[in-house]
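Please treat every number below as a calculation from the coordinates, not as lab data. Computed from a prediction, not measured in an experiment: that's the story for all the values here. Cβ atoms are built from the backbone, for glycine too; each structure is taken alone.
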Structure I
Amino acid sequence: MRATLYDDLTKLAKDNGQTTTYVLEQAAEHYLRFVAPTQNVVRPEIMAHVRRSVDKNRKLLQLLAQ
């Protein structure tokens with residue numbers, strides 16, 4: 001990741017009272033749920049696994065973000 005992009009991400013997270021990890025996870029989840037499926041870059045079975053994993057661990061991710 002470019003240093004300037006990471007710096008922007010860190011600033012965004014700090015400004016919103018979030019951790020950089022949380023913002024990165026949200027960006028990755030958004031990409032996997034909305035961007036990748038429209039570009040046919042992720043196999044459907046992988047997407048199903050990612051969705052199950054995110055749903056299963058949502059509360060933990062939210063607690064870690066605090």
Structure II
Amino acid sequence: MVDHFGNVLRSLHESSGVSQYKIAKDIGMASSNYNAMLNRKDMKCSTFFGVCEAMGYKAEDICQYLR
């Protein structure tokens with residue numbers, strides 16, 4: 001079973017040391033909205049990959065977290 005995208009992004013934040021505030025700013029989203037988005041289980045794939053890109057990850061880099 002694949003964990004929802006918000007939890008995967010939290011794991012990426014922890015492993016990369018990139019703050020949620022910085023990523024929210026980089027993708028043009030208020031930090032409160034970004035935090036709320038991380039709690040939602042219905043995040044769009046395009047949003048997920050956009051956030052990963054802003055963190056400096058490529059799709060193949062994050063596959064290990066999608067388990």
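For relative contact order in percent (Cα under 8 Å, 6 or more apart), which of the structures I, II scores highest?
II
If distance in nm of label points 7 Å out along Cα→Cβ at positions 7 and 55 is computed to be 4.1, which of I, II is the source?
Value 4.1 for distance in nm of label points 7 Å out along Cα→Cβ at positions 7 and 55 corresponds to I out of I, II.
One of I, II was used to compute helix-only ellipticity at 222 nm (-39500 (n - 2.57) for each DSSP H run of 4 or more, over all residues; to 500), and the answer was -17000. Which one was it?
II
Work out which structure the value 0.91 belongs to, where Rg/Rh (Cα atoms, Kirkwood Rh) was derived from one of I, II.
Checking each candidate, the match is II.
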